[in-house]
1. Among the shown structures P, Q, from which was the value 2.3 of distance in nm of label points 7 Å out along Cα→Cβ at positions 57 and 193 calculated?
2. Using relative contact order in percent (Cα under 8 Å, 6 or more apart) for the comparison, can you identify which of P, Q gives the largest number?
3. Who wins on distance in nm of label points 7 Å out along Cα→Cβ at positions 73 and 249 among P, Q, i.e. which is largest?
4. When Rg/Rh (Cα atoms, Kirkwood Rh), for residues 177-224 alone is computed for each of P, Q, which one produces 1.01?
5. For helix-only ellipticity at 222 nm (-39500 (n - 2.57) for each DSSP H run of 4 or more, over all residues; to 500), the calculated result is -14000, so let me know which of P, Q that is.
6. Assuming -0.86 is log10 I(q)/I(0) by the Debye sum over Cα atoms at q = 0.12 Å⁻¹ as calculated from a single structure, say which of P, Q it is.
7. In terms of Rg/Rh (Cα atoms, Kirkwood Rh), for residues 89-208 alone, which of structures P, Q is highest?
Structure P
Amino acid sequence: MARLESNPIMMKERAAMAWLSCGQVEVRDGALVSIAEDETRVQVPVGGLACLFLEPGTRITHEAVVLAAESGCLIQWVGEGGVRMYAAGQPGGARADRLLYQARLALDGELRLRVIRAMYRFRFGEEPPARRSAEQLRGIEGVRVRTLYKEFARRYGVEWKRRDYDVGHFELGDAANRCLSVANHCLYGICEAAILAAGYAPAIGFLHTGKPLSFVYDIGDLFKFQVSVPIAFKVAAMPMEVNKEREVRQYCRNSFRKHRLLERIIPVIEEILSAGGIERPSPHPEAMPVAIPEPGGLGDAGHRD
């Protein structure tokens with residue numbers, strides 16, 4: 001198998017995601033390809049993707065996983081429609097210096113509250129109520145979120161009762177809930193890819209805690225009402241004969257590119273964590289570099305473009 005000879009493409013310059021189902025994923029002539037049962041081959045531009053979702057019926061070779069890892073592309077094994085995540089790769093992994101920085105912020109009650117308040121400001125565009133605990137802010141946020149769901153449902157003329165998602169019986173949900181689940185999973189997938197590429201840990205969250213993807217949910221929720229929620233209600237309002245899950249995925253792909261989401265996620269992570277008010281530690285001399293580094297400039301310190 002051919003090895004990569006150049007640095008991976010920066011996260012902000014990548015396409016958000018691709019979906020594969022019912023085929024064999026392997027490496028042919030140094031490229032990642034998906035082979036259908038009728039031997040039809042489709043080349044997958046793995047080096048230019050942030051995340052690759054593998055749905056049921058997909059088989060992948062060891063070589064293909066290695067190539068994706070070397071390319072900095074996160075692989076996620078998901079359920080039908082991408083609404084249940086079973087496992088994920090970890091391109092680059094979390095770095096010790098950033099992991100310790102993130103953990104220190106999450107474990108100190110005062111620092112954690114500062115980060116949560118910064119998330120609130122970013123998400124709602126206003127200062128959070130003073131003298132509120134993390135749990136109280138979570139409750140206030142829940143009320144705001146339920147109100148926003150109702151507003152989007154009314155805007156698109158969609159019947160809405162409440163957010164109701166049963167991971168074991170996804171097909172029994174109404175159209176709006178199914179579309180929301182698919183759209184949010186698309187968003188969480190690229191957020192996890194960005195978090196790992198930046199050297200942080202998906203499990204160490206602030207508003208969300210105790211789950212393998214707590215930090216992914218924290219960061220994804222900052223963008224949810226800008227991108228995934230409007231798409232979900234827009235598609236839910238389409239006629240019944242439309243394949244809504246497929247439409248949501250395509251709309252998400254185009255919207256993520258339009259909003260330059262991959263370019264924004266990592267700077268937002270840094271901004272939110274900096275609200276803790278502590279200095280980020282310097283990496284250890286033997287520390288592993290970030291998975292997808294920013295390229296160095298072409299000129300010296302005094303050079304101007």
Structure Q
Amino acid sequence: MAIVGSSATALGLRMPRPRSGARKRKRAARRAARLFAYTLVLAVFLLPLWSMVATALSSATSKLGSMDLIPNGLTTANLSSAWHFGIGRGLANSLIMEGVGLTLQLTVSALAAYALARKKFRGAALVMVAIMATMMMPEEVIAIPLYLIIGKIPNPVTGGTLLDSYGGLILPLVGWALPIYILTGFMKRIPMELEEAARVDGAGELRIFLRIILPLCKPALGTCAVFGFLMIWDQYLLPLLVIQTPSMNPLTVVVTSLQSSQELGDGVKLAAATILMVPSVLFYLALQRYFERGVLSGSIKG
């Protein structure tokens with residue numbers, strides 16, 4: 001064994017050394033600290049959500065201000081009661097807002113980003129600055145002007161204005177600066193050679209946009225879709241300004257009205273909040289892969 005060791009040393013090779021007890025203890029301490037940190041983060045973020053769901057599914061009436069960690073008699077009575085008090089109609093209105101509003105938002109943002117990123121024209125920087133400036137104004141500042149503008153836009157269906165209509169709910173959500181900014185930065189990194197090669201093959205602007213640019217922007221589109229979904233789903237001030245008929249209120253307004261009710265128990269209120277939470281969680285999980293790729297690609301230059 002000594003001869004083998006000396007010959008290996010002479011050849012410049014190092015024999016593997018057994019791990020010492022100190023290294024094993026350090027690794028065990030790091031794993032324990034990491035496990036503790038993960039458990040703490042999960043407890044901080046998931047424990048309130050789990051407690052909300054458990055209380056919503058509990059058949060026993062919880063004390064005022066208290067929540068259950070384990071359902072006390074599993075039942076869906078609270079969910080049924082919340083659905084009976086208008087949650088179903090509010091959910092349908094919110095889904096209509098999401099489906100139409102998010103589709104139009106992504107379409108307009110992609111077209112605007114394509115023009116800003118791939119076309120050269122005077123004033124492009126000023127246009128981008130003007131678009132980004134809209135993100136600096138809170139909703140409360142533009143609430144009254146927005147109400148006045150919507151009240152003057154004619155409704156081609158009813159003959160009145162866009163107040164108290166789906167058009168008034170959806171139209172202000174179409175233009176948003178964040179997806180335009182994200183898609184513009186992403187499209188600028190696409191090589192111009194791909195577009196030039198497509199033009200040599202006879203492809204037009206629309207074909208280049210649909211067949212080349214958009215498929216390469218799937219991670220950015222996924223990121224914008226997640227942000228856009230949450231932005232539209234959480235709308236509260238806009239429905240209060242536009243909607244006058246209670247049956248047209250989205251889910252956020254309906255849940256808020258239930259929370260202020262003194263007649264309903266905490267289980268019904270938490271059941272309504274659970275229904276409000278579930279679609280956004282499911283949508284994020286469905287687009288999680290694209291969202292993470294979009295965020296990571298935005299942090300890497302080149």
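No value in this document is a laboratory result; all are computed from the given coordinates. Everything numeric in this text was worked out from a predicted model, so none of it was measured. Cβ atoms are built from the backbone, for glycine too; each structure is taken alone.
1. Details: P: 2.3; Q: 5.5.
It must be structure P, since only it matches.
2. On the way: P: 21; Q: 26.
If we compare relative contact order in percent (Cα under 8 Å, 6 or more apart) over P, Q, the biggest value is for Q.
3. Values: P: 1.5; Q: 3.0.
The structure with the largest value is Q.
4. On the way: P: 0.97; Q: 1.01.
Traced to structure Q.
5. Values: P: -14000; Q: -21000.
It was calculated from structure P.
6. Traced to structure P.
7. Working: P: 1.02; Q: 1.07.
Comparing P, Q, the top value of Rg/Rh (Cα atoms, Kirkwood Rh), for residues 89-208 alone belongs to Q.
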